[in-house]
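Given below, in the form of structure tokens, are the structures.
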Structure 1
Amino acid sequence: MAKTVTREEYEAMVGQEIGVSDWFEITQERINTFADCTEDWQYIHVDPEAAAKTPFGTTIAHGFLTMSMLSAMVYQMPSVEGVVMGVNYGMNKMRFVSPVPVGSKIRGRFVLDKVEEIRPGEIQTTTTVTVEIDGKEKPALVAEWLGRRYFGEQA
């Protein structure tokens, strides 16, 4: 479980790495389930025989699957006391730097760039997240992620 910090402690973390998630394995089953959900059955994701003939040499995760794993990873970062709800607000920048081959493990590294008060009881966070691939030098994904957090009884 992620540790809970006060809002003041959280805001003091601006400019710092706030955490690194656990590793998540990218199995063919996970890729296939994502393909079924998004209706993106491109062979480089779901057909190991055909994908073996590509420069990747195997199936690879969808870029959006890698991005979607941020939801699981962020739950392992510090939570802010009093927050009753958090929502995605978007991305300022996102790049899929390297493919994620089936069987790889990925994790997120989070740096808190900015915390802004939108209105009383609502903050916006800007976080740079780098999704690393176990054993690889280049990351899978680098993104500047915006989130909104709500305090009190808004939920």
Structure 2
Amino acid sequence: MSKILVLNGPNLNLLGTRQPEVYGHVTLKMIEDACTRHGAARGLEVTCLQTNHEGALIDAIHKARGTQDGIVLNAGAYTHTSVALMDAISSAQVPVVEVHLSNIHAREAFRHKSFIAPVAIGQICGFGARGYIMALDAIAAYLEGETLG
């Protein structure tokens, strides 16, 4: 059974009430429950973690090395600012799928740049909470040796 960490960054604990016109009404708990259920159906052991702190995200990525087979990461705003997260992903040598609820490429220009994308195996954005399920399917396929490209 592959182990997957679903890692969420800053402000995602406010999902369901934070800018519902952008992020919808689904809560983080609902997303985590859906990921756990979907992962189990796919034979994945899913662990979920959310933090508002960049260093805690980096620590979780480091800790994933040797303990997790993959990471689904929504780094929130740190996606667009954190070279440190990019370096942590590169150093941990754990495959990462980047996920965002909104289509970051259709939003403000500063959101178009992702420091995560160059070190991720792929990026999923704009599909709301469903993007997490898509990311789990993508990482499972990658771990099973399917060609994603």
At a computed 4, 17, 20, 14, 10, 7, 8, 10, 7, 3, 1 (P(r) over Cα pairs in 5 Å bins from 0, in percent, for residues 8-63 alone), which of 1, 2: 1
Identity of the structure behind 29 (criterion: relative contact order in percent (Cα under 8 Å, 6 or more apart), calculated), options 1, 2: 1
Of the structures 1, 2, the one that 55, 22, 21 was derived from, the read-out being Cα extents along the principal axes in Å, for residues 40-127 alone: 1
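Of the structures 1, 2, report the one carrying the highest value of volume of the Cα convex hull per residue in Å³.
With respect to volume of the Cα convex hull per residue in Å³, the highest-scoring structure among 1, 2 is 1.
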Comparison of 1, 2 - label where distance in nm of label points 7 Å out along Cα→Cβ at positions 48 and 72 is highest: 1
Parent structure of the calculated result -10500, given that helix-only ellipticity at 222 nm (-39500 (n - 2.57) for each DSSP H run of 4 or more, over all residues; to 500) is the read-out and 1, 2 the choices: 2
Source structure (of 1, 2) for distance in nm of label points 7 Å out along Cα→Cβ at positions 16 and 120, computed value 2.9: 1
Which of 1, 2 yields 12.8 [Kirkwood radius over Cα pairs in Å, for residues 56-95 alone, calculated]: 1
Top of 1, 2 by mean count of other Cβ atoms within 10 Å over residues 88-95, largest first: 2
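Just so you know, all these numbers are worked out from the coordinates, no wet-lab data involved. On a predicted model such as this, the values are computed, not experimentally measured, just so you know. Cβ atoms are built from the backbone, for glycine too; each structure is taken alone.
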